[in-house]
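Take a look at these structures.
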Structure 1
Amino acid sequence: MSAAPPDKPATIPILGVPIAQMTYDSVLALFTAWMDDAAAPRGPRSVALANVHVVTESALRPAYARALRDVDVILPDGMPLVWASRALGGTLRERCYGPTLMTRALDQSQTSGWTHYLYGATRPTLDALEAAIRRAWPAAVLAGAREAPFGPFDDAVEHENLAAINAAAPDIVWVGLGCPKQEEWVARYAAGLRSRIVVASGAAFDFIAGIKPQAPGWMQKRGLEWAFRLLAEPRRLWKRYLIRNPYFVMQFSLQLMRRRWTEPRKPRSA
């Protein structure tokens, strides 16, 4: 049975990024509450999936940090953020991995009737993803799919894309543009959507489509997915993992020490 949807999910800031302390069940319960909120005061509710790359990018780029502040819920996509939140007093025991969240939402949509739109990637990737979804979730409704242009944002092009998405009238828009572009797209354009939810979905498109291999389960549980992905794409990812990961460890260690220095000391028992 799904957990009751929280009015405002509890968060723990990691390098300034508020990481929601949520499980898959509580996220899907929150999705259901958002779907049922007929009096929603604004555009779609937004969700992002954060890993070490996301929080370090936010720490290093103020413009990206501002984009993340516009997101309603930021979920812990990587195990290091689960461990970091626990070190800061959180109770998380599992991450909310983007591909798994998407597959669980597709599972639920087969009975709930939620409709989905895929925005991002390339046409071959979208074709493979649509085929994979139709095989595994035949009752799920795909309202449409649209590839995204490469390069800097062009407002005229993006407004055409928004019009195409809105014409399909989806409930959930999944945005697969990669970090940091997908979160920046959500901050810049999502207010123009008429969907109920928009999710910056990380690498979910490539993984569910079978375009890229996923790390074995044992590596994912031990926080070693980065090593698998680095070996698979060293030229593209070496800087992200070999420079940003040590930066995260250093900055989070400083955050943890500051917290321990400033928190009140507990009185010793007699």
Structure 2
Amino acid sequence: MILPFTKCHANGNDFIITHLDDFPEEKRTKHIISQLCCRHTGIGADGLFVISPSEKYDFMLDYYNSDGSFETLCANGSRCAVQLMHNNGIIENKTVFLAGDGPHSAKILKNGIVSMQMKTPKYQSSLISPEGCDGYFVDSGARHFVSESENLNDDFVYPLARKIRFSHTFKPHGINVNFFRMVDKQTVDVKTYEKGVEEVMLSCASGSTAVVFHLSKIKCIESPVLVRSTGGNLILNFDVAWNDIWVEGAAEILFTGNFKLDLLFK
């Protein structure tokens, strides 16, 4: 029971990537995935991807949070998977792949930068105030709550975001929580608490997309937008109608290895 894997990260948002032949669906229990993602006794990661072949697209991605729960989209990790497929000679500089929220195009740029096309985000609520915090529910391929805050310190973000994530407003599925602070019309700072990881992340591309979408709709921001997070920067380019959205940033392959799955059952 050996699992070949690749470890990668995008702005510190780190992932395990493996393939269908090595990690078929019957092995993907919450216990196994959460133990693989455990930073003390496993490989350690924010989440895990399984790459599968696709008849219609270049490949297909299944994504699991570090607690083993399935998630529709992780854009940072998807960009890492694109980089890996390019490095392995499976794709050239452009690709179309299938994620849980549908197909995405992506491009390999210079210096380890990968650009990925996002789905058009959609508001799923008007102004709401879960746990007394004003904001909006935006679906950017994954579920996100976005709220403006001058305080982006982790000791403020973590406890409030955790309350919102588990709020009755978003049951039973929960939600990712993003606090943002505008710097100018083309720069915004973002902090994201991610459900299924239950931590404040170093970066979140789908959350950053949700924030920029909201700010664009209330005419506070213009393309291109620099999104600054603790782990690094992302750039979002979008048209006026938000039908052509691209998020770009670094995607780095760290190392490959083999993990003995039977170690998880001792």
Structure 3
Amino acid sequence: MKTIIKYVMLDLLKNRIVLAYTLVLLIISIGVFNMDANTMKGVLSLMNITLIFIPLVSIIFSTIYVYNSSEFLELLVAQPLQRTTLGLSMYFGLALSLSLAFLVGVGIPVMLYEFSATGFMLLVTGLFQSVIFTGIALLASVKTRDKAKGIGIAVLLWFLFTLIYDAVVMLFLFQFSEYPLEKPMIALTMLNPVDLSRVLMLLKLDISALMGYTGAVFHEFFGSGTGISISFITLMMWSLVPLWFSVKQFKRKDL
């Protein structure tokens, strides 16, 4: 398993797209921090970039890479190796490579300009986005043999989590505005890893007051030790559940 992960990582770290991804993140991060003397504004801008750009690159690149590695996977399947090992190796190779690219591109500037709990939270949530959407990409790619369909599903899932979901939640709030929605809003936030990461970051930036009454509810729950623990457990579940389903599907898939 270690050998396969090492091979996938070395292959990806030499990949021009991964190198360009790292360089773009590094340029954007340094540029954002140098635009204003207030580094907190830079963290806020990076948060918006991270929660849109990182999931998009992670899910599309991982999906395309899995499809392009189909012949390599077929060769490994012919060897006396368990499919579970192959699926996990492919996932960890992708997740570790994209996470390393994120840490270099965003982590280094954050440590140089905003070495604080807020900067650390940005890095943690960004890493979760890389890991979660890599797992979702793996699940999308093993669900269908058709490359175009698999990439389409991946893009649709990205739209769902970053754009469509928020619109549905807003519609829900308007339709049931006369009812107490504090607990449902917390539950709805946890059903989307992007929204959950955004809320954790906004609370760390201490601008939840701008969110009105909803911000007060979020601050009361997510600002507590119990709420933070539940949030990170939820993000861990978002990392593990798609991976579990993808490996289960890969074991039954006819290559």
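Read-outs throughout are calculated quantities, based only on the coordinates presented, and are distinct from any laboratory measurement. Source: prediction; values computed, not measured. Cβ atoms are built from the backbone, for glycine too; each structure is taken alone.
Say we calculate volume of the Cα convex hull per residue in Å³ for every structure; which of 1, 2, 3 gives the highest result?
Of structures 1, 2, 3, the maximum of volume of the Cα convex hull per residue in Å³ occurs in 1.
If helix-only ellipticity at 222 nm (-39500 (n - 2.57) for each DSSP H run of 4 or more, over all residues; to 500) comes out at -14500 when worked out from the coordinates, which of 1, 2, 3 was used?
1
Upon calculation of distance in nm of label points 7 Å out along Cα→Cβ at positions 82 and 178 from the atomic coordinates, which of the structures 1, 2, 3 produces 2.7?
Checking each candidate, the match is 1.
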